[in-house]
Structure formats: C-alpha cells, structure tokens
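Heads up, there are several structures right after this.
Each reported figure results from applying straightforward, stated rules to the coordinates on display, with no laboratory input. Everything quoted here is computed from the prediction, not taken from an experiment. Cβ atoms are built from the backbone, for glycine too; each structure is taken alone.
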Structure 1
C-alpha cells in the first residue's frame with residue numbers, strides 16, 4: 001500500500017480548484033481510484049481526505065443495527081453526511097465545494113499533509129500554528145517521561 005506522506009502547499013483558484021500533489025494521486029491511482037473523498041476533519045480546522053475505498057471500509061466496519069449506537073450515529077452524521085467524492089480533472093485537480101472551503105478556512109492556498117492512510121488539507125498559517133502546538137505538547141510529554149524515568153532509576 002502506498003502511503004500519503006509529505007507536505008505540499010498548492011494554490012486554490014477562484015473556482016475552488018486545487019492540484020492534488022502527484023505523490024498523493026499516485027497513492028490513489030495505485031488502488032485504481034480516480035477521485036478523492038473529503039470531509040471536514042474531526043481533529044482540527046481542516047479537510048480530511050482519502051480514497052473512497054477508505055470510506056467504504058468505514059461503512060463496512062460499522063455494526064449493521066436497525067437502531068445505531070450513539071457513536072456510530074455521530075460518525076455517520078459527521079463524516080458520511082458531509083463527505084464528498086471529488087474526481088480528478090485532466091490536470092490532477094479537484095474542485096473543493098464552497099462549504100468545505102469555508103469549514104477549513106481555506107482561501108488562496110491549501111497545505112496537503114500526509115497522514116499515512118489519509119491526508120489533510122489545511123490553511124497554511126493554521127497548519128503552522130497547529131504544528132507548533134503539537135510540537136510543544138510532544139516536548140512537554142517527553143520531558144515528563146524523562147523525569148519519570150529518572151525518578152525510577
């Protein structure tokens with residue numbers, strides 16, 4: 001399986017078109033996919049993206065109950081109801097719907113970040129702020145771990 005890795009910043013034109021990075025397209029095309037599925041991320045102010053095969057796998061993994069549980073219903077509502085399948089045009093671009101652009105705060109640029117099985121599209125300044133926060137949190141957790149280990153030894 002090809003993974004989504006790397007960070008790429010691409011322009012968004014007035015029609016909402018953005019080029020999907022070539023390595024991300026290659027990962028999708030390796031699965032014989034010619035589109036991406038996107039939905040507002042549940043982890044931050046960005047767009048989550050993947051192949052439609054991942055959406056279908058999430059659907060298959062859900063219990064098939066006449067009355068869904070609260071968690072399953074929330075996933076169906078927050079992800080499946082807002083997901084859009086966006087085909088590539090001849091230049092490898094997708095058209096991001098205006099409601100998706102608004103929810104992620106995207107205007108003239110989008111930063112694609114690989115997350116292995118999925119990717120996200122961020123407003124570049126928002127991504128920088130989120131990554132700075134993630135780094136600070138990781139360093140604090142690392143320092144706490146080092147202190148805990150020193151106290152044990």
Structure 2
C-alpha cells in the first residue's frame with residue numbers, strides 16, 4: 001500500500017470505514033457524516049486537486065446501503081489516484097462537493113437525474129438530461145425496463 005495512503009487513513013481516522021486495494025488502485029469507503037471535511041482534507045492537505053469523476057451506483061433494492069456516490073480523485077503533481085465511496089440508504093441525501101471542487105456541480109446533477117440521489121447544499125440541483133416531468137430515475141435498478149407508459 002502506498003505511503004501517502006497510510007497518511008491519509010491516519011489523518012481521516014474513524015471516518016474511514018474500509019480501505020481496499022485492487023491492481024494498484026486504492027479505494028476508501030468513508031462515513032457520510034465526515035464527507036465535507038474529508039474531501040477538503042484530501043484536496044488541501046494531500047493535493048487531490050482534480051475531481052476526475054463523480055458517479056452514482058445502485059447496488060439493488062435488497063442491498064444495504066443501496067446507493068454509493070463514488071469520487072475519482074487525482075493529485076496532478078504526484079499522479080496519485082484515489083477512489084472515495086460513500087454509502088447511502090434509499091432516500092438519504094449527501095452533502096455537495098461543489099465547495100471543494102466546483103466541477104462537481106454537473107456531475108452531481110447527473111447522479112441526481114439518473115439515480116435520484118439528493119445533494120444537500122447543491123446550488124442548482126435540477127435535472128440535467130431529462131425533462132422536469134420525466135417520471136423516475138432511469139439508472140435505478142427498480143426502474144421498469146420497458147419504461148413508464150406516458151399515455152396515462
């Protein structure tokens with residue numbers, strides 16, 4: 001495991017619920033309550049200055065937590081990469097990352113539009129791809145594969 005990752009885990013302490021390494025890629029699963037501070041620490045103290053991607057994942061209606069929000073971070077100087085995951089129950093919101101990385105704005109809107117994940121404190125949490133009156137969130141595993149009947 002990379003030396004910098006040990007320093008990150010020590011600094012974040014109890015907010016790290018799990019750490020994983022697979023093929024040289026590092027993942028930290030964080031407690032949701034520590035998220036805004038943890039993301040700021042990763043940017044400011046460990047140089048993860050680039051939010052490469054943010055996405056939602058639906059594990060299925062029978063899984064707990066049902067959803068994950070996944071942050072793909074990169075330190076542009078050292079080229080270190082880190083994946084951060086935060087689990088959410090259905091209907092549970094998560095703090096926005098827009099104050100840490102302004103580019104999170106559209107990525108969070110996409111996760112909201114496709115999965116229905118609410119980002120608390122987001123400056124403009126509106127649908128990105130679909131019409132405001134579109135029913136549901138099409139990347140949720142409980143979304144009907146044949147879609148909804150718009151004629152009703």
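Quick look at the numbers
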read-out: Structure (1, 2) behind the derived value 0.90 of FRET efficiency 1/(1 + (r/R0)^6) of positions 10 and 138 (r between Cβ atoms, R0 = 41 Å, to 0.05); value: 1
read-out: For 14.7, 44 (Rg and Dmax of the Cα atoms in Å, for residues 58-105 alone, calculated) the corresponding structure among 1, 2; value: 1
read-out: Comparison of 1, 2 - label where relative contact order in percent (Cα under 8 Å, 6 or more apart) is highest; value: 1
read-out: Which of 1, 2 leads on distance in nm of label points 7 Å out along Cα→Cβ at positions 34 and 122, largest value; value: 1
read-out: Answer label among 1, 2 for the case where helix-only ellipticity at 222 nm (-39500 (n - 2.57) for each DSSP H run of 4 or more, over all residues; to 500), calculated from the coordinates, equals -6500; value: 2
read-out: Comparison of 1, 2 - label where mean projected area of the Cα convex hull in nm² is highest; value: 1
